[in-house]
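In structure tokens below, several structures.
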Structure P
């Protein structure tokens, strides 16, 4: 059995919540050929349902929140870990006291709680909230959005957070900084999926950002794009022009 795992935003999706028709057909062709297809993403469960419900892509597994939650093809949860509220509050207060400001969101499986005022978009599962109001929520990921800010400054904040908050995992995802439960990562989530499937002969992974590096390091059959950061390209086995080239040239060959 073979397993193909793809990042979502900027990889399987070429625009927000949009998959090219040619890409969708290639995903279905992989599955017809017996290849299991999963996504590993920083998104929560509510943020991936559209793949099946609107786009007709029935993936075999979903590794969500950078590995904090895993579901099967029917969105049944088979693994879940959350972040302790005390740690979330400590991270929030740290971010409050640094110079560079960004949108800070606490994510549960079904909702995004925006802790810095009005939500960034009008999706129904985004809610304006406060740090006190999420004390009883089962938070699977804490995300800060620094879109439009200096990338070097974001890298420095992420590096400092990794040193300060050893009780959690900290990932930079382009202009995002994601905080996940201790031990969570896309690679750890993929290992759980592989244990469920058993006897995986070949693993393929593809992604475009720093939080994809753990899963790119899992196999020589790993892919990224010409547009990806150098650190990501250095960890991938092969650099391709786009998702479709990866599938046509290296998977369905």
Structure Q
């Protein structure tokens, strides 16, 4: 009971209002006098508590023989009402916060660092859901699953995947190379949303790490990198001869 009261208070109910609502759920169609006895709300406070939860839309009364008989809104409807109010408040909060997030020429570039698996995947999911027009990716199967579950059908998705059999959207799967084989333990990824928001990093089991950036120059450079990867994989796959050994050697020389 105490935990339920604490939760209801978080949604704007008073101590007495919470007790009155809970008692009405258990005892629908009772008078204020009877409710005061059952709920342990003082008689001097019961009408104030009832008026408040009526205003909040979670209680109502029927008038019979000049008497008011009170009822609680069914729990499922109450929860739905709270969800609506909470979502409206969160939308308003986001609008107000966005007013503060004004980047100017002199604003230092800030990169957020994420090191927790749940936080990383939640941020990726959130970014995908918030996309307006386009998402550019370089991702493995774990993030591809998040993408397919949360993408809006009107969003254009482009880029490259790793170890995803016949990916959908405007995606191609990276051919299986020595580079891919060596990257299995790290699984580096990039997700760019509307050319304004980017989360990138690695989903390695032992050292999961990701970064969030809103710097347009950095985003453009990473998008160019993905385009280069798409281009190379598209055209190299058309060659009949096996040039993987040569590519591996040149990559090793380039990064040494």
Structure R
């Protein structure tokens, strides 16, 4: 009897594992590898092409890439329902991690205090918080189902994203904050939120943008946005990176 139960349990575990890996997107994985290789070569070339056997930015990029791929497989092997059950704990950890930028560990890079220095590396907590916020948002939407059409749930979904986004804006880091807005909007479309709420957001969006432009954004942030549409206004200053990016792609 014990042997039969053990065999059945092992079979169920194996079946669940096979099901998780059945839909593994090999093309997406290969795309990640290609981008990782290009990124490593770009960094290695930018620092003078030193030996990859020495500790330099190129070898660091490669090492972190390999670690990232390994972690990807570890996370992918975990049943997503475990993440759903721990969604709010992960969300709280993400918020706490974001707040560390306001501690003595916080460092300013490119005018934004959204990084922490842990000695052997400099980390950006907002990257971790993106993942935990997405998990919490998806868990909330999944738990509400058709009730996501209700206004109260629409507001709560916005608040889940607004909290980490506001902490990022304190940095200030407008680019990272816009990423939160993007996946909030995408999740609401997938959740089939009432069209009335989506249309209402679209209707007030011009007023929000105008208010942010004149009263929230710093001058350098406005210039960077203008560079996206007209790089010629400051080709050797704020727009230099945009121009070089276009050249490298072209």
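Throughout, read-outs are computed from the coordinates displayed, never taken from laboratory work. Quick caveat: nothing in here was measured; it's all calculated off a predicted structure. Cβ atoms are built from the backbone, for glycine too; each structure is taken alone.
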Review point. So helix-only ellipticity at 222 nm (-39500 (n - 2.57) for each DSSP H run of 4 or more, over all residues; to 500), computed for just one structure, reads -16000; which one of P, Q, R is that?
Key: Q
Check your understanding: Out of P, Q, R, which structure matches 0.05 when FRET efficiency 1/(1 + (r/R0)^6) of positions 57 and 81 (r between Cβ atoms, R0 = 25 Å, to 0.05) is calculated?
Key -> R
